[in-house]
Structure P
């Protein structure tokens, strides 16, 4: 059972260039599920038009408040989804694995951007954890880092902010999945941070034991898209062909001619 899940803080999806960038991401990666943050879509008709343009059968929207916020979850016809709770900062869905596979839960998460409201992000995460005990994976823009090792340049992050994030993950028994690719997922002129990530419960890892997360190249936003490959099947191991390497300084060795002649 394999599934590709794309998450992107697109910083507004209504422009032609951003929509075209998203279509390119879909064409290149073939995701069955997409979660978008900061769509900045205020009208349902515009959201339905976007779903049609992207070629997805189903979706769940949280419309924006003016020019800020807005979330969208899209999924293909072959994914069996039950929509759960939603808010301006999350969309929660349950997925039927089919063919005897267990049901599991996916939450698209968008953390509060203001530092003064960051604790509301972690309370929301705790509340979502208390809803049920299904295998659970959370993907999105958390607007926080776990430690200053996830930050490049600029002043150090306040320890209290990061500790509150770590404590929330501990309460929820969520593990950071790690990533492949460049570390930073967001940047401005002063600093770079890893704000976008995937966290999951151990029970979800037991199902998707070969899951991996890729940070994709930048694409018309100050956040990079991230792609979760949820897989129960290991990647094929390619045979390694060891190439012979010749170092020119060997020629300077006193026994070089003798070794070559002997060979």
Structure Q
């Protein structure tokens, strides 16, 4: 064996990541995005232009970064079993951190609702607030979102069994249901009789449901990338880590919505 061969030989299954500019560019884009967002909210002239440019730049940087990761996992063979275990652990810890964030939201809700003070009329919902009927649009949205969990599970199992057509149909149905859910959420906001500025009830309601809606948008983007990769024959029955992570995230979104519906819509009605 030559010296070059001994130098290039790797005796472990882990991926030593090559130098990449994308973490730095993404951090810079996020910094500019948050700063320009705050300045826009405070009425600084023309800062919304910087906000828009920073958002487009963030999407561009993330797209190129994900392109490199897809190349490493699909074409270069860098995502060994050991690497996949580490990535799965990372996704799991990320979802745990998101669950703790929602725990803080529910803590705020119950802190205010279990013992409403006199400024709220000593009742929950507060005096003057007409809460949304949980058996109307929220119930329909619950059925839609839980149905999307069924279709994405069908897509996943179809992929594992080698049923490409079933995997595609299930994933397309999931994305359509996710878009319908988001549209109905927007309709619910537009017809609601209260706003986020209507005291602690409005703040808790819109922050919890709105933050969940933001997660639905992120999950939809995850699954859309999975659909593109499935159409491009990137995914196999035993190597589909990115898609599996998107499915896990989507099930987390389902569970959080179920708790939201029971606590904020049904119990808080």
Of the structures P, Q, the one that 0.50 was derived from, the read-out being FRET efficiency 1/(1 + (r/R0)^6) of positions 106 and 218 (r between Cβ atoms, R0 = 25 Å, to 0.05): P
Origin of the value 13.4, where mean count of other Cβ atoms within 10 Å over residues 42-49 was derived from one of P, Q: P
Among P, Q, structure where helix-only ellipticity at 222 nm (-39500 (n - 2.57) for each DSSP H run of 4 or more, over all residues; to 500) as derived comes to -7500: P
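Only the coordinates and a few stated rules stand behind these numbers; no lab work does. These numbers were taken from a predicted model, which means no experiment stands behind them. Cβ atoms are built from the backbone, for glycine too; each structure is taken alone.
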